[in-house]
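Engineer: Below you'll find the structures, each written out as structure tokens.
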Structure 1
């Protein structure tokens, strides 16, 4: 199959948000569309679409922090009818290539995934384990970072970009969060600290 990556304009992102993102993500995790669009207008938020022979197959929403040479994968999903065939892994590789070719200043990508130990039941625990296992299989590393955003508890993974990748840093992620959120929201709803478990094979998740 032939896949292409395209940067999404506001109208395309709006359609994806209303058609897919509201179904793909729990309401507790999904920012208002206005917030995502404001980030894009401010110049540090952008979105990419994965297209298979011209048809949308998946998407990613990113936050860029040029000061610390990193980015955050804020949302990522493969369309339901395209899942199960390995496109998730291919998409992560395509995203990395896009960064290498179009954003050479970015040296690493942070990924939040709901913490396994914070799961409320067995089904939720297994889903979170599969999701993290997916990112690990894509070459991401489990860091010792933990973030709690608006009450949602996340483990943080990290993927160096190309050969120039730097190591994960609490300071870099903190600067990125301060860019994402208004000061009053950051102070009230954002918490960032360290955990003990980390490493390439961290036992802490499913996209593709």
Structure 2
């Protein structure tokens, strides 16, 4: 039995988030580009992700796998394409193959969010030592957001960038027990990004 934990189509990848997905960190495959569409899947047990990958790529060979990763309990796959038809064909094949529906996924849980105004020099320095995306600049407002399952950080980052194009994505932690976002910029943009993420996560159907 394969448990569907996350079934997440993302339309119109934004420039910063697409660049983050293309960065040379663990489990990265074919790089996506801004304007492409993405499908992100998480299942348990972890090795079941290879059957998911097989179903997707045989049904829509033009889809490119961007991430294929097995962690301790879960397996995750990111696929992307220029064409929504490829995304839909791959998704339908996956769901049919494991006998699931999109709403069988887990509903996102919002665990924490906050906006830190006027980020201090020391705080920015220590965060910059561990971030995977753009550098944090002191004096900016910093939005921090945590949710579960972790992969929902992907749609949160992409939607935040759509709503507030002037924001800076500093880190997207999308693997593990929870997902975490670090986004900085003007205070009004951080408030808009926070509200957009919350509305998007609350609209996702699941169990």
Structure 3
């Protein structure tokens, strides 16, 4: 079986708009072949290439948030399809909630696929060595490693983080709800978190 890397998952996600876990499953089924993985997703009706998630988002806003103590700040680019939606109070409130999340939780990247593969490889090695030191059976070591990586990504990828305002929902859920309400594609384009002295 081919070693499925974060880069391969990201490429498939970028090409299909499908979630990270579905992309990973498809790549495992296709033995690492991206084109075959796309075919696998399409055959199962999972591919969302024509969905809202692929529509152009050239409007939006740059939102800035400075924490009340003046020691943490966030710049966020949140995109949508029309200037009309970008100017609504709801869109600004969405940007503020995402910026607060970034300030509080310090994510490494927008999606799990965007986390530096070197960091993922390092975390895999740590989890693997820990499992081996704990004398775990070889057949379950890789399952432990995968479980640790899923947990790491859910804590460090913005889209997968639980909301600080509601732990039962994620940032992805928040965006999905906003897309449903506005009827427009909404994307987090980029962010920077500043902390005094870092």
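What follows draws every value from the coordinates through simple rules; no lab data is involved. Not measured: the values here are computed from a predicted model. Cβ atoms are built from the backbone, for glycine too; each structure is taken alone.
Engineer: Which of 1, 2, 3 yields 1.7 for distance in nm of label points 7 Å out along Cα→Cβ at positions 33 and 169, as computed?
Structural biologist: Label of the source structure: 2.
Engineer: Still on this structure, I have one more. Upon calculation of mean projected area of the Cα convex hull in nm² from the atomic coordinates, which of the structures 1, 2, 3 produces 13.2? Let's see the in-between values first.
Structural biologist: Working: 1: 11.1; 2: 10.4; 3: 13.2.
Label of the source structure: 3.
Engineer: Taking 28, 49, 19, 4, 0 as the value of P(r) over Cα pairs in 10 Å bins from 0, in percent, for residues 105-144 alone derived from one of the structures shown (1, 2, 3), identify that structure. Provide the component values of the computation, followed by the final result.
Structural biologist: Values: 1: 28, 49, 19, 4, 0; 2: 27, 44, 20, 9, 0; 3: 28, 39, 27, 7.
Attributed to the structure labelled 1.
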